[in-house]
Structure I
Amino acid sequence: MKQGLSKGLYVRGKRCQKSLWLQKSQPELKDKTSEQQLAVFGSGTAVGELACDLFPGGIMVPYEGLNVQAQVAMTRQAMQDGQETIYEASFEYDGIFVKVDILHKHENAWDIYEVKGSTSVKSVHKDDVAVQQYVLSGAGVKIGKVYLVHLNNRYVRDGAIEIDQLFSIADLSDLAKEKQDEVASSVAELRKMLAGEMPEVKIGPHCSKPYACDFHGHCWQQVPENSVFKLNGRGIDAFDYYHRGMQRLDDLPLDKLNRSQRMQVECYLAKDEHIDHNKIAKYLEGLWYPLVHLDFETFMAPVPLFDNSRPYQQMPFQYSIHIQLEKGGPVEHREYLAVPGVDPRPELIAGLLRDIPEEACVLTYNMTFEKGRLKELAKDFPAESETLNGIVQRVRDLIIPFRKRFAYRWQQQGSSSIKKVLPAFVPELSYQGMPIANGGMAMAAYHLMCAEEDAAKLSEIRKNLLAYCKLDTEAMVHLLRCLYDLSSDH
């Protein structure tokens with residue numbers, strides 16, 4: 001009996017045969033789907049629905065409530081009835097089931113339109129359209145062109161969404177045709193694999209690229225806590241070391257590591273630290289008071305929600321600020337969190353200009369992010385550009401002494417992320433156990449906040465967002481204090 005496949009299963013198997021085998025045989029081993037992933041799935045569905053407006057007036061073949069045979073029959077009937085556009089058109093051939101996002105009749109042939117929420121054509125999309133051509137051709141459908149529809153990241157919203165400007169359409173017809181023999185041989189290979197025991201597939205870059213596999217937790221469960229994958233920096237192939245038996249930091253040949261990596265391993269083995277008092281003092285000379293600790297939280301949306309914004313633009317909706325007018329003086333906290341469903345940028349800009357003293361040193365953690373948002377705000381709101389660009393010029397980066405290892409403790413596990421640095425230097429503070437504990441969760445919380453109608457739940461989301469963003473700048477206050485203490489220790 002042929003193993004049943006689908007478009008998604010085929011693409012999964014092309015990426016990793018073990019992942020396909022697990023999906024078919026032991027799906028219960030999947031990782032738990034996070035709220036962030038659910039938000040991504042939801043946004044992808046929204047993009048697909050919006051793309052249908054490229055060809056309005058079509059008929060939808062639903063997935064819910066119909067089995068495969070009914071979906072295929074409904075599609076065939078629509079084609080026979082003269083319907084020129086079919087959304088989620090369903091076909092089966094050689095035991096493979098596919099749903100075409102948009103099937104549109106052009107002259108005497110049918111064009112395939114696969115819709116993706118990305119802003120470009122990716123390698124994985126090529127297998128996606130190729131298997132669709134294989135199934136439709138095998139099912140006797142005359143194929144005209146094969147297109148991939150993706151978002152145009154240069155589109156700037158101005159009023160109602162302009163569908164023809166929001167999307168770009170790439171012609172993948174030739175590529176899809178060229179891959180037909182590959183599809184046939186790959187299907188045969190995957191079916192042969194599925195008929196046997198779980199294949200031996202080593203962990204590798206494919207576990208996280210082009211996106212994280214949902215069996216990651218199962219396949220990586222034997223990886224030790226102090227694994228070679230915790231080694232920070234470039235210059236070594238961690239997977240090569242791992243598969244050659246050097247799986248732990250303890251196993252690594254120190255002479256093959258660069259200076260920073262060697263420091264990480266030596267500090268870990270000795271449960272030690274590395275402190276360069278002079279370089280810390282030199283770094284601190286570049287700061288001045290008043291000093292403002294600044295952190296943004298942002299959201300992204302594939303379809304821009306507000307005028308003067310683009311697909312996937314990092315939109316700041318929240319900030320936390322801790323202000324210190326003089327060294328050793330009291331610290332004041334200020335914050336802003338947007339109301340749901342309204343462009344947050346005008347109020348956020350007004351708050352920044354009110355809360356950041358003129359000529360203050362603006363300290364961020366990994367300044368590339370905050371400077372990028374400030375520059376975008378200045379570009380999108382030219383009336384405030386001079387003041388915002390003035391803030392940009394005064395931004396300094398607290399990550400530098402930790403990234404450059406002027407101050408390093410073994411508990412950081414090679415990372416300069418504030419999530420690792422904070423508990424290493426300020427053990428009483430940590431992000432662990434917080435309802436919102438990273439930027440991805442904050443982004444998902446913003447979208448939940450915009451969709452939530454229950455006042456109590458909305459209040460809880462806002463409370464958690466404020467607590468998370470506040471901790472980011474509070475952490476910076478404590479870390480800067482640690483650096484001053486370390487600079488005077490010698």
Structure II
Amino acid sequence: MFELHHLSANEQWDWLHKGELDPVDLVEHYLRRIERLDPDLGAFATVTPELALERARALRDAGIGSTILWGLPFADKDLTPRAGVPMGGGSRLLGGFVPEQSGPLAQVLDDAGAISLGKTAVPEFGFPSYTEPLAGRPARNPYDPSTGAGGSSGGAAVAVAAGMLPFAPGSDGGGSVRIPAAITGLVGLKPSRGLVPAGTGMDSPGGLVVPGPLARSVADAALLLEGMIGRVNGRIPHPFTVRAPEWEGGSLLGAAVRGEGRFNLAVMTTTPWDGFTEIAIDPEARAALDRAVGELAGLGHGIEELALEPSPEYAPAFRVLWQAGAAGLPAEGDEQLALLEPLTRWLVGRGRALSARELSTALSTLAAFERSVIRQFAHVDAVITPSLAMTPRPVGWYDPDDAEENFAQQVRYTPFTSFANVTGLPAITLPVTTTDAGQPMGVQLIGRPGGEATLLAIGAQLERRLRWQRRHPPQW
């Protein structure tokens with residue numbers, strides 16, 4: 001039986017603009033699905049039906065709008081402030097906090113005509129790459145609820161994969177969009193540093209954290225990314241935007257829809273974490289990589305092998321930035337620190353103990369690493385890696401008490417994602433195969449600075465061959 005969530009986000013937009021559907025119909029449909037499915041999946045930290053319906057009615061009554069996301073539902077990640085809506089940040093420390101002002105990304109998506117249905121679940125302050133906060137429920141993979149959905153945009157991924165949202169914004173500081181997208185069979189895109197003015201990355205240590213879309217198809221991801229960019233008169237309104245010389249700021253949605261071009265690609269299975277801990281690629285991850293490479297070669301793309309130059313300095317420098325990012329959390333005194341989870345408390349303690357010299361050295365080290373990687377990748381249009389090294393991990397797999405082991409577990413599971421944040425390069429995860437148990441496995445493409453259009457074009461070509469947008473979990 002046909003239901004509205006069976007339409008892609010682009011198809012929903014088309015129906016809205018033709019007057020065959022109105023925003024209230026769409027919001028009511030998704031709210032019903034959230035009410036029915038979310039208790040078992042843990043996608044949402046907060047649902048705001050009254051606010052969503054009020055906005056949907058206002059958009060409907062004002063007439064069909066021309067904004068790029070007019071009438072389409074989404075949900076804010078619970079690290080994004082929205083005026084009047086609780087923001088827990090996945091932490092007991094923020095219990096009861098309600099922002100008085102909306103953050104820049106929430107404002108941009110409002111301006112684009114989208115309708116927020118609430119807040120998607122996150123781990124504590126977004127630091128872990130899994131979403132199992134003590135302050136809330138674990139975000140469960142719809143394909144197998146005994147496994148986690150990853151993080152930190154785990155709730156967003158669950159909501160989109162299970163058809164509770166057409167797409168959702170996330171934020172990515174070490175893989176936080178790409179990891180949950182890979183686990184739940186979605187397309188997840190981390191833009192170039194600076195591409196999205198509402199989240200340039202400039203306000204995080206090392207410029208690691210940028211917003212990006214999660215969606216079921218390449219074109220839907222591109223549609224949401226266009227809305228997140230917030231163009232003014234067709235231009236990206238930010239002086240720090242990273243652009244490749246050949247890109248003139250054309251429509252990323254157009255690149256995703258057309259899916260044109262033949263490119264030189266390099267396959268890479270080495271990581272900057274090699275030597276820090278043992279990185280072992282599961283057979284299922286290797287099979288997804290081999291399938292993608294075979295399909296892309298069949299499409300006429302040039303394929304070569306590439307090994308990342310050894311970078312033993314990477315791991316300690318990245319750890320310093322990860323710890324430094326927690327130093328400013330609003331926890332003062334033993335009583336507030338006791339509300340933090342053990343991993344976060346360890347990060348805060350380590351971060352506040354760092355010296356200015358240690359932080360400066362780490363930043364310089366990673367800046368040199370960035371230049372090295374861009375040099376190594378310069379002769380190809382994109383680099384292909386596994387998206388994850390392992391199959392989806394069970395809920396409760398991560399050590400909750402030993403922070404050092406917890407960090408190593410995260411690295412072993414997700415060794416291919418964080419260096420795209422360090423280098424500021426765009427990266428996209430694409431679902432390719434499923435395991436014998438039916439769980440999604442995929443690949444990651446890393447592009448040149450400002451190379452989102454190339455990544456979207458390659459993704460669209462692969463999507464036409466594999467038709468992953470037709471693959472859904474049982475809740476669909």
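Laboratory data are not the source of any read-out in this text; all were calculated from the coordinates shown. Remember, it's a predicted structure, so these values are computed and weren't measured experimentally. Cβ atoms are built from the backbone, for glycine too; each structure is taken alone.
For which of the structures I, II does the calculation of FRET efficiency 1/(1 + (r/R0)^6) of positions 31 and 391 (r between Cβ atoms, R0 = 35 Å, to 0.05) return 0.30?
Working: I: 0.30; II: 0.60.
That value comes from structure I.
Looking at structures I, II, which one was mean count of other Cβ atoms within 10 Å over residues 119-126 calculated from, given that it came out as 15.6? Could the numbers behind the result be given before it?
On the way: I: 15.6; II: 29.8.
Computing mean count of other Cβ atoms within 10 Å over residues 119-126 on every structure in I, II gives 15.6 only for I.
Which of I, II yields 12.2 for mean count of other Cβ atoms within 10 Å over residues 159-166, as computed? Could you put the intermediate results ahead of the total?
Details: I: 12.2; II: 29.6.
The correct label is I.
Using distance in nm of label points 7 Å out along Cα→Cβ at positions 127 and 223 for the comparison, can you identify which of I, II gives the largest number?
Numbers: I: 2.0; II: 3.8.
Largest calculated value belongs to II.
Can you rank I, II by mean count of other Cβ atoms within 10 Å over residues 295-302 and just name the one with the largest value? Walk me through the intermediate numbers first.
On the way: I: 21.8; II: 15.1.
Largest value of mean count of other Cβ atoms within 10 Å over residues 295-302: I.
Comparing relative contact order in percent (Cα under 8 Å, 6 or more apart) across I, II, which is largest? Please list the in-between numbers first.
Numbers: I: 13; II: 17.
Ranking I, II on relative contact order in percent (Cα under 8 Å, 6 or more apart), first place is II.
Out of I, II, which has the highest value for distance in nm of label points 7 Å out along Cα→Cβ at positions 215 and 263? Intermediate results must be reported in sequence, preceding the final value.
Working: I: 4.1; II: 1.6.
Comparing I, II by distance in nm of label points 7 Å out along Cα→Cβ at positions 215 and 263, the maximum is at I.
Which of I, II yields 1.4 for distance in nm of label points 7 Å out along Cα→Cβ at positions 151 and 167, as computed? Display every interim value, and only then the final one.
Working: I: 1.4; II: 2.6.
Answer for the origin of the read-out: I.
Identify the structure, out of I, II, from whose coordinates Kirkwood radius over Cα pairs in Å was calculated to give 26.1.
Numbers: I: 26.1; II: 21.9.
Derived from the structure labelled I.
When Rg/Rh (Cα atoms, Kirkwood Rh), for residues 111-334 alone is computed for each of I, II, which one produces 0.96? Walk me through the numbers before you get to the answer.
Details: I: 1.10; II: 0.96.
Structure of origin is II.
Identify which of structures I, II gives the largest calculated value of FRET efficiency 1/(1 + (r/R0)^6) of positions 207 and 271 (r between Cβ atoms, R0 = 35 Å, to 0.05).
Working: I: 0.70; II: 0.95.
Top value of FRET efficiency 1/(1 + (r/R0)^6) of positions 207 and 271 (r between Cβ atoms, R0 = 35 Å, to 0.05), among I, II, belongs to structure II.
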